[in-house]
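Asker: The next part holds the structures, each set out as structure tokens.
What follows draws every value from the coordinates through simple rules; no lab data is involved. Here the structure is a predicted model, which means the values were calculated and not measured. Cβ atoms are built from the backbone, for glycine too; each structure is taken alone.
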Structure I
């Protein structure tokens with residue numbers, strides 16, 4: 001099976017930034033032109049059935065209008081991993097291509113993104129200081145020059161990485177500079193989880209992505225959106241949803257599903273560990289912390305297009321670029 005001719009668009013960003021709404025708008029515009037976009041959800045909470053309101057899950061009508069994948073695929077008592085997502089997403093991509101449709105990956109669970117785009121391994125975590133220094137060097141010298149530096153220390157990785165592939169050059173040098181061991185050496189020790197190595201290529205699915213990050217230029221607006229969205233969730237019956245989950249004897253607060261923001265605090269409220277006001281305050285604070293972590297992760301990815309969710313012209317241009325990327329005019 002041949003891979004998609006263009007890199008697969010992935011829309012990311014912090015929670016409440018408006019990613020889902022933008023994706024739906026793009027899919028509707030494509031549909032009006034006779035093209036079908038299928039959305040792959042990259043969200044670790046949307047996979048669970050019965051967790052609808054607190055996850056801001058797309059409605060049944062929206063999912064009937066635009067095909068979605070990665071939603072309601074497992075019970076909340078069953079753990080769902082980043083590795084499982086990567087495997088499932090590659091299968092969805094394969095099926096979408098077979099139908100002649102267009103994939104659009106949307107979500108903010110960046111560990112899922114890492115697993116899908118690069119694979120999971122025992123390689124070291126990101127080092128923000130080293131990444132920042134490499135980005136500064138690249139601004140002065142250009143990424144081809146940084147690629148030449150990689151070639152000196154890790155010729156195997158350099159041979160696999162294009163001279164302008166900033167994200168992968170940066171990651172390879174970051175690993176070497178932080179550990180003294182090359183990325184190729186790390187991958188040799190983890191041959192089945194090394195991302196874009198031979199094992200990943202054998203999956204016969206496209207592993208070429210274009211990252212678009214929806215980020216508000218004013219953080220206070222994002223905080224306000226998070227608070228208002230949570231208030232709306234309460235009005236829509238989030239506590240009733242939470243009570244049904246709380247009554248399920250198979251569920252407990254240590255499960256990944258129940259550790260999701262909002263649900264963790266809702267469980268404590270129903271256990272009478274906190275009062276209603278504390279439940280609201282803690283849930284909103286936890287959601288803001290999640291957004292902060294997502295933005296921090298995104299700052300470590302240099303090869304992305306940042307779109308200001310507060311700028312209508314920027315959003316419109318982004319929509320047109322994505323449609324044009326897939327040949328929809």
Structure II
């Protein structure tokens with residue numbers, strides 16, 4: 001029996017050591033700009049075990065801006081799944097093993113709030129506001145509201161987006177105001193905020209931007225309008241809306257419609273047969289602006305095994 005227990009302990013320890021090595025390897029990747037994106041994805045998969053090291057990178061001002069920003073965003077994405085409060089040991093006992101290495105959501109939130117309020121770098125504060133939105137912690141609302149007064153317009157809009165993600169409406173008015181400004185970046189961020197609120201009442205304001213001199217403002221506004229309008233549509237009405245959007249001459253818009261149809265097929269929704277037929281029909285019609293986008297989505301469906309070659313016939 002003792003030998004069995006010992007064997008189990010050895011296996012558990014080897015798993016923990018391997019996992020720790022995975023964390024260290026992923027952490028090392030985000031220090032290199034060539035591998036940073038891959039490392040960030042790996043850390044997000046690893047989850048809470050990586051949080052303490054990620055937090056250290058985020059607060060280390062000796063690190064590059066990009067390293068810290070990556071760490072801050074990861075704090076929000078991973079921290080949302082952390083326990084609200086770390087379990088406390090009985091009085092007189094120390095925290096053991098995994099209890100010591102995990103952060104709780106409150107600790108993550110407070111660090112992000114501190115960075116949002118006090119960091120000198122505008123982009124770092126912007127990342128903190130964005131991360132607080134990802135964190136989904138309603139206790140962050142007061143600090144995000146303070147962020148609406150930040151000296152940077154981008155930080156203000158990221159704070160507004162965080163509030164929108166948390167269901168607070170105080171970010172709506174600043175976003176509507178930013179929508180009318182000449183700063184293109186502020187306009188684009190404001191559009192993201194208004195789309196997050198998902199209210200049809202903002203569509204008239206977004207439509208005004210369709211006459212903007214800036215092509216990205218026009219594209220971003222049209223996509224926001226489309227995504228707001230389609231959310232209440234189901235079944236045939238939804239498919240008809242997407243099919244009509246395939247006619248839009250702006251690639252980013254017709255590509256969004258084709259991608260939405262592709263997801264209906266890939267996720268095997270009740271609309272799958274009709275969505276596949278729409279993709280196939282429009283992929284064959286060179287007079288449709290979205291012909292290329294439909295062909296691209298069909299190739300993706302085949303490559304990922306979501307449809308067979310015979311289904312294209």
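Asker: Suppose you compute P(r) over Cα pairs in 10 Å bins from 0, in percent, for residues 30-101 alone for every structure in I, II: which one lands on 18, 48, 29, 5, 0?
Answerer: Values: I: 18, 48, 29, 5, 0; II: 19, 45, 25, 10, 2.
Corresponding structure: I.
Asker: Among the shown structures I, II, from which was the value 8 of relative contact order in percent (Cα under 8 Å, 6 or more apart) calculated?
Answerer: It was calculated from structure II.
Asker: Hey, another quick one. Who wins on Kirkwood radius over Cα pairs in Å, for residues 134-277 alone among I, II, i.e. which is largest? It would help to have the intermediate numbers written out before the result.
Answerer: Numbers: I: 19.9; II: 16.3.
Structure I gives the largest value of Kirkwood radius over Cα pairs in Å, for residues 134-277 alone among I, II.
Asker: Kindly point out which one of I, II the value 1.06 was derived from, the read-out being Rg/Rh (Cα atoms, Kirkwood Rh).
Answerer: Corresponding structure: II.
Asker: Quick one: helix-only ellipticity at 222 nm (-39500 (n - 2.57) for each DSSP H run of 4 or more, over all residues; to 500) came out at -21000 when computed from one of I, II, so which one is it? Numbers along the way, then the final one.
Answerer: Numbers: I: -16500; II: -21000.
It must be structure II, since only it matches.
Asker: Quick check: 4.4 is what I get for distance in nm of label points 7 Å out along Cα→Cβ at positions 46 and 270, calculated from one of I, II. Which structure matches? Before the final figure, lay out the partial values.
Answerer: Numbers: I: 2.4; II: 4.4.
Source structure: II.
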